[in-house]
Structure 1
Amino acid sequence: MKSHLLTLTAAVLAIFAFSSCKKDPGYGDPAVKVNPGELNFKVDGGSETVNLTATVEWTVENSASWVKVEPMAGDPSKELQPVKVTVSKNEDVERTATVTFKQTDGALTAKLTINQEAYIPEVQTIDVSSMSKLANIYKYQRFQLTGVVKSLKSDGSFNLVDGTGSVQVAGLSASEVAYGTQGGKLDNVKERGTVTIIGYYEGGKFVYAYLVKYEEYSEPSPDTAATKAFPYTADYKTAENGVVVNNAIFPYAFDALWSWSASTGWRASGYKNADYTTEATLYTEKIDLKNAEKPILVFDHIVRDFAGIELAKEQTSLWVRKDGGSWNQIAIIFSYPDELGSEVMTSEEIKLDSYIGSVIQIAFKYVSDESKKAGTWQILKVEVKKSEEPTQPDNSSGTEDYDKPGWDWNK
C-alpha cells in the first residue's frame, strides 16, 4: 500500500511540473521579463513606461508608497505589454524602490529598480553663530558663509571667522562638487583673506565646501582717512572717530593689534597668551590747517604693562606728515608718566606751526618684541587746537633771553 501511495504522489508532481512549464496555447515559452530593468527619476517625479514580456498571467508587488504602477496585473500575451510607472515628487533624500512582476500561479519573476534624486533645497546664506544653533539639519541643506581665513593648515583646513563666531572648514574645492566630495588646499586662498563659500554643516564642521569668492587680505592705506576742519577733537572714549589701522607685522594669533572699545579707547598690545613681535600704526583723520592759528597737538594716553618706561618710549612713537608727504617722528619725551600704570597722561603741547597752510595727519606707532614683555598703549583723546600760550608783539613766546622794544617780561 505504501509503495502505491509513493507512486501516486510522484505521478501527481510530474503532472504539475509538466503543466507549469508547458507552453500556453499560442503564447510560447513561459516568461516574465521587463525592459528596461531600471528607471531614474528627477526630484519632481513623473511617469515612464516599461515594456513587459509576459506569456503567463502576472501581477505586481510594490511596497513603495511613492511609486504607482498601472496596471497591477495582466493576462498572458505574445505582445509587449506597456506598464506605466508614476513617481511622486521627492522632498527628502535620494530613494530607491523595487517593483516585482511575478507569475500569478508560478515562480517566474522580473524586477524593476526605481531610483529618484534627492531634494536639494536652496542655498541658505547665514552667519556662523546662527548656523551653529540649528538642530536637525537636513542632509543636503547647503549654507553660504562669508568670513576671514584663520589658522590655515597644509591640508587646506582652516577656521572661518565672521563677526559672530568661528567654524572649522575641512577644505575647499575650486568649483561646485557633489555631496561627499571633500576638497583640500587651494593655492590662491591665503591666511587673513576673505572667502565666500558654500558647503554643508555636519558634526560641528563645514564640509564638502567650494569657493564662491575670494578677496586677498591687504592693509588699509592712511590716505583713505577723511579730512576734518581745525580745531579738531577726537574723543576715543566715545567713538572710533574714523581712524585707519595699518598692521606691518601682524601675527596670525591676533584678530587685531589696535582694538577699540568705549572703556579703553584705541588700545594696542602685542600680548596674547604670550609676547609677540608686532608693528601696527593708528592713523587719525586728516586735519586741515590752512586757516589755523597757533596750532598745537595734545593727546591723552595710558602707558602700561611694558618692562619699563624706557622700553615704552622705544616701542611707542608719534608721527606727523603733510597730506601725501613723508612721515616725521615727533619727540615726546615729556609726554610719558614717571611710572607705568593706568593713570591717564596728557601729553606735552606739540607745536604745529610749521604745518600751517597744509592738511596734516597724525600717527601713533606701536611695536613689540617677542623677547621682551609686550606692553599696552591706549590713546584716549587727540586734539589739534589753538595754543593758549601768550605771545609777544613780535609773535615770540616770551622765552627768549633778550630785550626788544615792546617786549613784556610779564607775559
Structure 2
Amino acid sequence: MIFKNRAEPFPKGLVLLMAAACGFTVANVYLNQTLLVSMANTFHVSENNIGIVATLTQVGYALGNLLLVPLGDIFERRKLILSLLSIVCIILAATALSMNVTWLIAANLILGFVTIVPQIIVPLAANLASEENRGKVLGNVAIGLVCGILGARFISGFADSHFGWRSMYWASFAGTMIMIILMAMYLPKSKGNHAMQYKTLLASLGPLFKKEKVLQKACLSQGMMFGSFSAFWTTLIFLLNTSPYSYGSTAAGLIGLVGIAGAFATPMIGRVIDKKGSKFANTLCMFISLIAFLTLIFLGYWLPGLLLGALLVTVGTQANQVACQAAIFQLSSEKRSRLNGLYMVSTFLGGSLGSYLGVLAWSKWHWYGVCTVGILMIGIAFSSLFSLPKKRTVKNREFEKGSHI
C-alpha cells in the first residue's frame, strides 16, 4: 500500500491499524508491572528487588529511542517496523522461557530496547497527515498507545491469575505475529534518506537537542509527567496486595481499564492546542495530574478515590504527550524521527526514574511516599513552562518565535 496524497483525508482504516500496532507493541513495556509479585514468587526475591525488571525495561526502551528510532529518518519505515517486530517476537519467547531472575531482567531490558515501533509509527503518521488534520491523527493514534499501556495491565493481570505470568508473554508473541502480517499487507511505504550515514545521524542528535528550545522544554515536561505516571502504575500492584484491598493482580488490571477512559482525552487535547496553544494545553494537563495525586494521597485507600486518581493520572499524562509531540513536530519534517527519538528518550528515562523512585518510596513510606514522589515530579514538570530571564535576549526571543512556526 502506498499513500500518495497528503491532501486526501487520512484513511480511517490506516489510523486504526497504526493505533492498534502502537497499542500491541507498547504493551510489551508494561506487561511486567502487573506481573511483578508473581515473578518475585517464582524466583524467590523481594518486591524491592524485582522492581528492577520494570525499571530496566523502560531504560531499554529509552536506549532504543535514542539508538533505533532515529533510523526512521534514513530508512524506509515500513521495512524497519517489520524487522523490529520480528526481533520482538524472538525476545518475547526468550522472556517466557526465563529460568532465573538474571535471565528475566536481561530479556526485559532487550525487549524494551527493540519495542520502539510506536515511536517510528508516530512520525510516519505525522508525515502522512496534512497540516490541517495532523493533531487529530496524532490524537487518534495516541488512543492506541494508551489502550496498550493500560490494557496490558488488565490482560496480564487476568492471564497471571489464571495461567501464570509466562502465559502473558506467549500471548504477546502470538499477537505480535498477527501484527506483522497486517502491517506487511496494509502499512504504506515511506521514503528513506540513505545519503546520511548512521554515525552522522547519531552525531546530529546532540546539536539538534541544544538548538531546539521547544524540544528541551517538551523533554522536561513529559519526562517528569511520565515519571509520576510510572511511579503510580508500578506500585499500584503493591498497594492492592495490602490492606484494606488485598485484591491481587486481576484488580490491578481492572483499574487499568478505568484508566483507558483517559485515552479518549487525547483527541480532545488537539482542539485545545488549536484554540489556546500548546503551552496552555501543557499547563492544563499538569494541573490535572497534580489534582490526581492530591486525590490519591488523601483518598488512595478508598476504592472510588483510587479509581478517580487512576483516571486523572492517565488523562493528564497522555494528553500532555500529544501536546508536546504536536509542538516538536512543527520544528522540522525531515528530522521528525530524531526529534521524536530524543523526546521519547527523555520521556522514558523519566518513566524509569519514576518506577525506581516509586518502588523505593513504597519500600520506605508506602503509599504516601509514592504520592509524594508523583507530586514532586509534577512540580518539576511545571518548571518547563518558564524561561530563565538571562536567556531572554532579543535574538533568543526571535529564535523561539521562529521555532513555533
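Read-outs: derived from the displayed coordinates by stated rules, not from any lab. Every value quoted in this text rests on a predicted model; they were computed, and no experiment measured them. Cβ atoms are built from the backbone, for glycine too; each structure is taken alone.
Key figures
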quantity: Which entry (1, 2) yields the derived value 2.9 for distance in nm of label points 7 Å out along Cα→Cβ at positions 213 and 285; calculated: 1
quantity: Comparison of 1, 2 by FRET efficiency 1/(1 + (r/R0)^6) of positions 37 and 69 (r between Cβ atoms, R0 = 30 Å, to 0.05) - largest value held by; calculated: 1
quantity: Identity of the structure behind -27000 (criterion: helix-only ellipticity at 222 nm (-39500 (n - 2.57) for each DSSP H run of 4 or more, over all residues; to 500), calculated), options 1, 2; calculated: 2
quantity: Among 1, 2, which structure scores highest (criterion: mean count of other Cβ atoms within 10 Å over residues 229-236); calculated: 2
quantity: Which of 1, 2 yields 9, 31, 30, 21, 8, 1, 0 [P(r) over Cα pairs in 10 Å bins from 0, in percent, for residues 181-356 alone, calculated]; calculated: 2
quantity: Percent of Cα pairs over 40 Å apart from the coordinates reads 53; which among 1, 2; calculated: 1
quantity: Parent structure of the calculated result 0.05, given that FRET efficiency 1/(1 + (r/R0)^6) of positions 133 and 165 (r between Cβ atoms, R0 = 25 Å, to 0.05) is the read-out and 1, 2 the choices; calculated: 2
quantity: Origin of the derived value 0.05 (FRET efficiency 1/(1 + (r/R0)^6) of positions 61 and 157 (r between Cβ atoms, R0 = 30 Å, to 0.05); candidates 1, 2); calculated: 1
quantity: Relative contact order in percent (Cα under 8 Å, 6 or more apart) from the coordinates reads 11; which among 1, 2; calculated: 1
